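No lab work stands behind these numbers, since they all come straight from the coordinates. Predicted model, so just to flag it, every value in this text is computed and none were measured. Cβ atoms are built from the backbone, for glycine too; each structure is taken alone.
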Structure 1
Amino acid sequence: MALNATVVRYGNTIPYTPVGDTAAGVAVDLGTFAAFTTHPIAANTLGDLICWDSVTLRGTKKGSEAIGQGDPVYYDAGTDSFTGNISYSEAFVGYCATAAGSSDTTVDVKVASP
């Protein structure tokens, strides 16, 4: 017997309506995880956020910390950067794709589901 269901959304995006204009490439802290805009979304307009799949992001790394390949990576909304440390309520993004040393200013992150 087949399941009687209707597909309402599939893929690696989720719907999102920002309260203010949101530029492309912005990390959006959704509480327990972060998702990202791929195009600008006007205030109070329904758009989509990438949240997981085979997506790798390159973003600003917080301070002089080192993040090892495969280590969990979080989004720090206070500094608008990626970090390997949880000190407040940073949102999980994924895993470090390529090790980032303490002198690196960016980190590549493989986006993963929360």
Structure 2
Amino acid sequence: MVVLTGQTHTVVDVTQSNSGNFSSTVDVSSTYSGAGVPSALSYQGSDVLHDEYAIQNPLPFEETILQEFHLRSQTGADNFLMRLQFHFTVNNQGVLTADVSNPTTSCQG
């Protein structure tokens, strides 16, 4: 286990047209530092989340979410890397489709 503390920066952008359609982008980036328990090894981490969606009044709806998390040791110990990408669509008939693309996790030194 690694106990982390850090800071998060969030940027939100929303645009709405006269027709009622709108789109939004949310970017969240975080940086962390901490120590392993019980190893006391030092770690640095980062997390990036990008969420983008568009709605045409009232449908279709489309959203893509990308998240990447990195936890790096200050020694030769293994580093943890994770990447996830999701894509959701609700078509004009209200039918939901979802796709998870290339999810990856790895521990490597």
Report summary line: Matching 25 (relative contact order in percent (Cα under 8 Å, 6 or more apart), computed) against labels 1, 2 points to structure 1
Query - Among 1, 2, structure where mean count of other Cβ atoms within 10 Å over residues 75-82 as derived comes to 18.1 - result: 1
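Given a value of 27, 18, 12 for semi-axes √(5λ) of the Cα gyration tensor in Å, point me to the structure among 1, 2 it was derived from.
Working through the options, I get structure 1.
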**Report entry** Top of 1, 2 by distance in nm of label points 7 Å out along Cα→Cβ at positions 35 and 59, largest first
**Finding:** 2
